[in-house]
Structure I
Amino acid sequence: MPLKLKIVNKKILIFEGEADFCEIPTEAGIEGVMPKHVNFIANLASGKIKYKIGEKENEIEAAGGGFVEVSGDNLNILLNS
């Protein structure tokens, strides 16, 4: 079962869909998230959010920080910028 990924900023929904893997820059370092990952909440650091859907890899810039929440197979990312 893939991750249910949702990426939003203050104004718009940037991405909502399924992903097989997501790499997130947090203040504690780069976090790789796959389905069945342990639940956590973290502050985003500046960098690139990368997510894979099948063999296709996508990137989104997280320049202004924000936060990430992993709960079950749900991954929610709120960007400040």
Structure II
Amino acid sequence: MVVNQKNMMLGLILTFVFGGLGMLYATIVGGIVMIILSSIIGLVTGGLGLVVLWPIQMIWTYLAIKNHNSGQARAVARAIR
């Protein structure tokens, strides 16, 4: 059985460098939400709001990849039984 796990370090680096665009690796919906939210908050606050959003994006990416990989591990465990 082939396991499609996502690389945590790659996801975090992509998110750190590209923000919401990098989040698309971990979660499509989350990436789209954060791209829209970052655009709106960035324009309204002159970019200062991104200081708050960037760590949120990193945490969301971590949780999304962790959830994805644990789901894959559970699927493998079920298949082995």
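Only the coordinates and a few stated rules stand behind these numbers; no lab work does. Computed from a prediction, not measured in an experiment: that's the story for all the values here. Cβ atoms are built from the backbone, for glycine too; each structure is taken alone.
Numerical summary
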read-out: Highest-scoring label, criterion being distance in nm of label points 7 Å out along Cα→Cβ at positions 4 and 36, among I, II; value: II
read-out: Parent structure of the calculated result 13.4, given that Kirkwood radius over Cα pairs in Å is the read-out and I, II the choices; value: II
read-out: Answer label among I, II for the case where mean count of other Cβ atoms within 10 Å over residues 20-27, calculated from the coordinates, equals 17.4; value: I
read-out: Answer label among I, II for the case where helix-only ellipticity at 222 nm (-39500 (n - 2.57) for each DSSP H run of 4 or more, over all residues; to 500), calculated from the coordinates, equals -26000; value: II
read-out: Identity of the structure behind 32 (criterion: relative contact order in percent (Cα under 8 Å, 6 or more apart), calculated), options I, II; value: I
read-out: Structures I, II, by mean count of other Cβ atoms within 10 Å over residues 28-35: label with the highest value; value: II
